[in-house]
1. Which one of P, Q has distance in nm of label points 7 Å out along Cα→Cβ at positions 149 and 165, as calculated from the coordinates, equal to 2.2?
2. Comparing mean count of other Cβ atoms within 10 Å over residues 125-132 across P, Q, which structure shows the greatest value?
3. Taking distance in nm of label points 7 Å out along Cα→Cβ at positions 53 and 293 as the criterion, which structure among P, Q has the greatest value?
4. Suppose you compute Rg and Dmax of the Cα atoms in Å for every structure in P, Q: which one lands on 22.0, 68?
5. From which structure (P, Q) was helix-only ellipticity at 222 nm (-39500 (n - 2.57) for each DSSP H run of 4 or more, over all residues; to 500) calculated, if the value obtained is -11000?
6. Given structures P, Q, which gives the highest value for mean count of other Cβ atoms within 10 Å over residues 93-100?
7. Check the numbers for relative contact order in percent (Cα under 8 Å, 6 or more apart) across P, Q and tell me which is largest.
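Nothing in this text is a laboratory measurement; each read-out follows from the coordinates by a stated rule. Since this is a predicted model, take the numbers as computed values, not measurements. Cβ atoms are built from the backbone, for glycine too; each structure is taken alone.
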Structure P
Amino acid sequence: MSGYTTVAAISTPPGKGGVAVIRISGADAFAVADRMFKPKNGRPLSVSRIREQVWGDILLDGSPIDDGLATRFAAPHSYTGEDTVEISCHGGFLITKMVLSAVLAAGAAPATAGEFTRRAFLNGKLSLTDAEAIGNLLEASSAAAVRLASARSRDKLSAAMDGIREDTVALMGSHFARIDYPDEDLGDFTDAETVALLRSLLSRLDALIDSYRTGRAVNEGIATVICGKPNAGKSTLYNRLVGEDAAIVTDIAGTTRDILERTVPLGQVLLRLSDTAGIRETSDPVERIGVEKTREKMKDAELVLAVLDTSRPMTEEDTSLLASLSSLGAVTVAICNKSDLPAAWDASALDGKVTHTLTLSAKDGALTPLRTLVESLFTSGELTVGEDAIVSSARQHAGLLSAREHLSLALEAYLAGLPTDAAASDIERAIGALGALCGKSVSEAVVSDIFSRFCVGK
């Protein structure tokens with residue numbers, strides 16, 4: 001990476017703050033900093049001690065515009081693996097832009113989105129799995145998502161993937177020896193040992209593949225729809241889950257006409273939550289459009305929370321709603337609402353009509369039963385988020401499925417008594433899939449797609 005342009009960007013959020021940080025990275029980082037940062041001690045920044053903060057003046061067109069601190073990081077011991085300088089200045093929107101202008105005027109080029117982390121990956125400081133986790137950390141919407149993207153968690157995942165790849169490579173080496181020297185009894189593994197290792201690799205792959213159920217629920221979220229007839233308490237439940245009065249709640253039927261959407265955590269699970277119009281027959285053309293949107297949203301949902309008012313007798317609208325739930329591919333949970341009022345019917349009437357039933361008061365009751373149910377439905381109780389190896393991206397999941405498919409074919413070849421080279425090609429393809437997971441043999445298009453989601457300055 002030494003031939004790459006020296007780049008710079010603001011690495012802190014825009015706006016007013018106590019401190020802002022401008023990062024410079026590349027072979028000329030120290031020279032660029034020397035042109036626009038003059039230490040108070042009179043010595044050039046480039047001769048200061050590595051990782052020592054130096055106080056000085058920040059210059060634009062030769063004139064001081066601010067004073068601040070600068071720190072040098074020498075390659076390869078920096079975030080990017082290149083020579084790096086981080087300048088801390090006062091955190092105002094205009095002054096921060098002026099400091100960046102000073103850095104660019106001194107010879108740096110503007111960094112693109114995710115360029116610092118991309119350079120860290122290309123310089124071997126991070127695996128592609130690590131880089132994805134850092135991107136997820138920047139976008140984390142819950143404490144569980146932060147734990148999932150933590151250094152400890154991503155180290156566990158990288159170690160698990162690397163271990164599978166290393167053992168598969170060792171198996172491939174044994175195959176090559178046996179293919180090249182069939183009469184010499186070379187190779188580290190006998191047929192029985194090869195079969196045992198393949199089964200072990202498949203078991204380890206299965207554990208990672210299964211973990212995606214948890215990782216996806218924590219990181220990407222579950223498409224969730226709240227539905228029901230008007231005035232059942234849908235918007236009240238939505239507001240409780242969101243944590244604020246995001247939806248208007250009145251006694252007037254048909255208040256909610258459009259779909260309200262918010263992404264909110266419920267325990268460890270992230271809900272991509274939609275509050276929808278009350279489902280009923282109506283002559284109002286606007287409300288009718290809202291009802292149709294509700295039905296379309298339900299078809300795409302993974303989790304449907306059907307809110308029913310147990311304080312009033314069950315109506316034809318309730319019965320129609322329950323009948324429509326049976327045709328959905330989603331998990332359906334009947335929320336028997338208004339448990340704080342006398343019940344007009346018993347929840348047992350819902351047996352066989354929905355996947356699960358909960359009785360609660362959306363207005364002021366505890367939502368713990370709902371949280372516990374949702375976590376049990378979409379995460380594994382055997383995994384600890386932040387401690388165990390958990391797959392969190394569709395790319396990783398697809399790569400693991402590909403590796404598993406090829407190793408399964410290799411195992412079938414062995415069990416069928418086919419020649420050694422019949423399994424070798426599938427083992428080699430599995431190594432390719434595993435290499436792409438950690439970035440050892442990944443296409444430029446995939447790398448560009450991952451880093452395009454980062455913000456400028458990271």
Structure Q
Amino acid sequence: MIRFGTSGWRAVMGEEFTFSNVRRVVQAIANYLRGQYPGRELSLAIGYDTRFLSERFAEEAAALLSRNRVRVYLADRDCPSQALAYQIIRGGHAGGINFTASFNPPEFNGLKFNVASGAPALPEVTDQVEKEVEKISPEDVAPHYYPDRSFIHRVDLQKDYLEFLQNKIDFAAIKKSEIRIGIDLLFGTSREYLDEILEENGVPIEVIHGYIDPYFGGISPSCTETNLAELRQLVRNKGCALGLATDADGDRFGVVNEKGEVVIPNYILALILEYLLAVKGWRGGVARSVTTTHLIDRIARHYDLPLYRTPVGFKYMADLFLQNKIIFGGEESACLAVRDHLPEKDGIFAGLLVAEMVAVCGLSLSQLLQQLFKKYGLMVGVQQNLKLTPDRARKLEALVKNPPGRLGKRVVLSVETMDGLKLDFDEDRWLILRFSGTEPLIRCYAEAGNEKEARALLRAGLELLG
């Protein structure tokens with residue numbers, strides 16, 4: 001069963017993610033769009049990451065769409081997800097297809113579908129695509145060895161995206177500060193994007209892993225503390241003011257401070273929000289997902305700004321962005337949205353915004369974080385994953401229907417069930433138990449004023465699932 005999860009359809013190559021199934025999904029998207037735009041000449045943008053066979057999947061999709069008389073604008077090289085989103089908007093396309101499994105291990109691949117706004121498709125769209133997939137057998141979509149080349153156009157996404165990004169960041173301030181920045185491209189699509197725009201603006205950088213390796217050096221291409229060990233060492237050895245990293249498709253960020261320590265995404269999001277409000281003077285709605293730090297809540301309350309809560313999945317944040325309800329949105333999985341940018345997460349832009357913040361404020365990341373905690377208090381988050389079993393699934397479903405009023409000695413002040421079960425307690429403490437949208441796991445998160453309290457909450461929550 002082909003299903004779209006939190007961010008597209010992902011599966012192991014050679015098992016579920018096969019050329020046959022890719023053709024079915026691409027044909028289903030074409031059928032869906034024909035129904036949405038009857039009588040209109042359709043065009044789609046197509047991109048891919050640096051994984052094994054991603055380019056071949058993209059070419060197969062282009063061939064199939066060309067035989068459907070759909071005009072295809074195919075990236076001339078691997079590209080970040082946000083560069084494809086910008087191309088959709090710039091070209092006025094009906095949507096875009098990106099072959100990437102983002103931060104998943106090398107054996108995975110995936111397909112992301114973005115709609116005409118450039119935003120990730122919402123469930124009401126992907127549900128219809130899934131229904132179209134079910135109507136299509138592998139025999140219905142044989143390989144297209146002879147595509148109609150007149151319908152396929154190669155495009156340079158890098159040039160367009162970097163031109164778009166140039167005026168979004170105060171590069172003059174970064175250059176003037178004379179800070180040196182370490183860059184870890186993790187063998188992904190940000191190669192010659194993040195590093196090139198900094199170099200072109202005269203910012204000294206040190207770069208590692210700036211080449212293609214479909215196996216990502218034997219790691220998952222995600223910005224975890226373990227995976228950024230070489231960047232942390234680089235920052236210390238080269239005296240960098242900070243280190244920036246992006247995942248395989250460039251839409252998520254990783255940040256290392258001047259001491260060579262990884263700063264978790266929750267804290268980076270809170271720092272960026274405070275910078276936008278206190279330094280840049282922005283005002284407007286603020287959004288966070290249910291698993292994101294409540295430091296965001298404290299900052300929003302301080303500035304008397306409306307706060308929106310969303311399920312996990314950037315597509316929900318993008319929907320608020322497109323409705324002009326928010327100036328900022330963040331997810332703890334290193335996803336960021338800000339006004340006047342894109343309705344797609346952008347790890348390159350997020351990293352550059354952190355560099356601007358450090359340069360403009362004239363303080364190190366450690367100092368900025370100390371200021372933040374002094375103003376809003378410390379919040380510490382912990383997480384643990386449980387393997388999904390039928391028994392645990394039943395228990396979590398029962399808890400959603402009948403939430404507890406207490407957890408140990410703590411009284412539950414409010415309950416949220418938009419995405420699993422979230423219990424809110426006093427002083428912004430919380431616990432959430434939810435089904436993963438990408439893996440057969442139950443994800444468990446807790447946050448409190450210190451690690452001991454957070455872990456106690458997490459243990460109590462895990463006990464609910466046995």
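1. On the way: P: 2.2; Q: 3.2.
Comparing all candidates, it corresponds to P.
2. Working: P: 21.9; Q: 16.9.
Max of mean count of other Cβ atoms within 10 Å over residues 125-132: P.
3. On the way: P: 5.0; Q: 4.0.
Evaluating distance in nm of label points 7 Å out along Cα→Cβ at positions 53 and 293 on every structure, the highest lands on P.
4. Details: P: 28.8, 86; Q: 22.0, 68.
The read-out comes from structure Q.
5. Values: P: -14000; Q: -11000.
This figure was derived from Q.
6. Q
7. On the way: P: 17; Q: 13.
Evaluating relative contact order in percent (Cα under 8 Å, 6 or more apart) on every structure, the highest lands on P.
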